[in-house]
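Got some structures for you, see below.
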Structure I
Amino acid sequence: MVQFAEMDQQVTLFEQMEDRGGPVVLINKFNVRPDETDKLLAAWAADAAVMQRQPGYISTQLHRGIGGSCVFLNYAVWESAEHFKRAFSNPEFQNQLGHYPSSAVASPHLFRKVAVAGICVG
């Protein structure tokens, strides 16, 4: 079963899921032991397949640290925090969490784009 560690000590993921604004990006960092990377990939693929079928899902991409790193980063786009909350609470998804390797630690957090003049748009 995956363990959870908050990315932000001030605002929890569950508090974020109460937001009612527009599009959000889920960033989820996973750490896992080297001997369990294949199990992490299989578990992530299965839970991503569940999420893809949920209302409000837009896209996802998994990344792995280079140079033998066992840190993975999932980037997923949702129409809203409310859509993500419903998907996260879905019993089918919750069941998938039990398939992660015992060393897996996930740090999910929701983000929204920020405009910085002359650099990027909001």
Structure II
Amino acid sequence: MTITNEELPEGGRKITVTEAVRLTTNWRTYLADSECDFQTKAFLIPIASIKNLLATNPDAQGVRAYLGLNDADDAMSGKLVLVPVVDGEDVIFLPGSNGDPDEEDDSNVYDRVSTCPPVCPSANELNS
């Protein structure tokens, strides 16, 4: 079954593989030219993280992804922090929680992603 742009939910948009290759090639070129230690090319976001986020935030219109580092001195320790967005605002605490930033049970922020490198798929048009 082929899904067209007209069938995607509001705000959804497919792009061509050619456009995706152009975008990802631009990123890799930028990294190579910048001589930056940060070399993350991609993040694998488990569907379970998205499902959990939607289960506790059924009114979310989107997910904001923040770039972070596990270690401030290690550019290869990249992380992606996912936060549901409702009415254009980040919802960082679960509805009905006490809003304690140190309580994991209150958090509505997710990070269960894998970075590439080191966890990369086989070479394809987007990452070669």
Structure III
Amino acid sequence: MRRYTRDHSWVEIQGARARVGLSDFAQSELGEIAYVQLPTPGTRVTRGEVVCTVDSLKSSSEIYAPVSGTVVEVNSELAAEQNASRVNRDPLGQGWLVVIEMDQPAEAQELLEEQDYLAYTRGA
């Protein structure tokens, strides 16, 4: 099950874990991704706090944690500058950012379902 935030991240729920990435809409708005600054596994995050930073040729964007918990995995492939563009090429797959072990899995139920997110991005 994939859900979305209003600040253009996606969350794929797998048990008590949430895999997080940028939506296709976000990566297209940012343009070519040049660098991704990821947290260290073990970092505690609270929903709404910055979890990582994505730098594109246009701007730098903070990515906010969609759920609270502990970062248990990061997509270390993105750390190499030549691989940061995976976020552009495959934002819903190989371009994922982090996996968070959720403190309160019910938080994920508050996120937007895909059709609601798509309507949100169209301004509906």
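Please treat every number below as a calculation from the coordinates, not as lab data. Remember, predicted model here, so these are calculated numbers, not experimental data.
The maximum of Rg/Rh (Cα atoms, Kirkwood Rh) over structures I, II, III, that is, the highest value, falls on II.
Identify the structure, out of I, II, III, from whose coordinates relative contact order in percent (Cα under 8 Å, 6 or more apart) was calculated to give 31. This figure was derived from III. Can you tell which of I, II, III yields 24, 53, 23, 0 when P(r) over Cα pairs in 10 Å bins from 0, in percent, for residues 18-57 alone is derived from it? Answer for the origin of the read-out: III.
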